[in-house]
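In what follows, structures are represented as structure tokens.
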Structure P
């Protein structure tokens with residue numbers, strides 16, 4: 001009687017390596033976010049100190065910022081719905097949710113560009129006033145990080161697009177978790193920046 005080969009239970013050796021690789025990605029995401037927090041903390045300190053000067057003149061912010069803010073919040077919600085679907089093993093819903101998050105992220109960036117163009121059309125540039133300088137610097141810096149987040153989201157979608165890949169465990173689950181951490185952080189960071197430049 002010949003012994004039949006028995007398939008290995010999840011995770012396979014190859015997937016174990018992939019899990020370790022995506023654990024490193026998640027660690028890298030947290031380290032990167034720590035540097036972003038320090039960067040924006042420095043910006044905030046400089047903003048508050050500069051705002052106390054007598055020559056501080058607030059600028060009127062474009063209405064498009066409200067629309068782009070709504071798009072980024074909706075993007076975060078779409079991602080969370082996708083992640084929830086992945087935990088329930090609903091692969092198609094997870095992929096569509098994360099793809100929708102990326103699409104709304106692009107809409108957010110487009111809205112930021114429209115807002116910048118609106119300010120330029122009104123004659124408001126980086127050196128126009130201290131407030132405009134901080135506005136352009138803060139929003140542009142955040143926009144660069146959103147671009148990085150979109151790259152991560154697109155990478156995540158391409159990695160989980162295979163219908164046969166289980167998304168509720170192993171490397172795909174860790175990749176989705178790392179992407180969610182980064183993307184939700186960017187949404188919260190933008191809300192912070194928006195309140196800072198519009199209220200204070």
Structure Q
């Protein structure tokens with residue numbers, strides 16, 4: 001590494017931003033010294049009003065998560081900011097009581113009204129019900145809301161958000177991994 005190279009850092013906001021408390025951004029290296037490095041921010045932060053492109057930052061080599069040498073100067077484009085306004089059906093306990101998401105599946109969207117601004121995504125999200133009786137499970141209340149509100153409560157399934165209609169997943173709490181279910185298993189759980 002030398003001055004002019006780009007390094008990618010995870011930059012934590014103090015105070016935390018409105019949506020995120022950290023962002024991954026590129027920094028152009030200016031100085032390299034045993035007691036720390038410095039560089040200028042090469043991105044515009046989404047949610048850190050105290051920083052802007054060109055802000056001077058100090059960091060150490062162990063903060064670097066990626067790098068581009070001077071000959072590779074093209075900063076990869078930042079993906080467009082995605083908003084999660086499409087609707088889903090979710091157990092209220094996930095939102096109100098902090099019950100973790102356990103079972104998720106994507107049905108054919110069918111709940112949106114004719115004049116709804118945001119369509120039904122087809123996602124149906126169930127909170128952990130492993131210790132519930134059938135009666136208690138059926139008594140649970142559900143809400144038809146924006147996916148973003150569910151993700152604020154439990155975003156452990158975000159990596160599955162673009163899975164196709166017909167997908168079904170069950171969370172393994174020992175591994176933290178969502179395991180896919182076949183059609184027969186998913187219909188038995190509905």
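Structures P, Q were compared on distance in nm of label points 7 Å out along Cα→Cβ at positions 100 and 124, and the highest value belongs to P. P, Q: which one has distance in nm of label points 7 Å out along Cα→Cβ at positions 68 and 180, as calculated, at 2.8? Considering all the candidates, the number was obtained from P. Given a value of 2.2 for distance in nm of label points 7 Å out along Cα→Cβ at positions 28 and 172, calculated from one of P, Q, which structure does it belong to? Source structure: P. Looking across P, Q, the calculation of mean projected area of the Cα convex hull in nm² that yields 14.9 traces back to Q.
Taking relative contact order in percent (Cα under 8 Å, 6 or more apart) from the coordinates of each of P, Q, which one would give 31? Going through each structure in turn, the value belongs to P. When helix-only ellipticity at 222 nm (-39500 (n - 2.57) for each DSSP H run of 4 or more, over all residues; to 500) is computed for each of P, Q, the one that comes out at -3000 is Q.
Where a number appears in this text, it was derived from the coordinates with a stated rule and is not lab data. The model shown is predicted, which means the values in this text are computed figures rather than measured ones. Cβ atoms are built from the backbone, for glycine too; each structure is taken alone.
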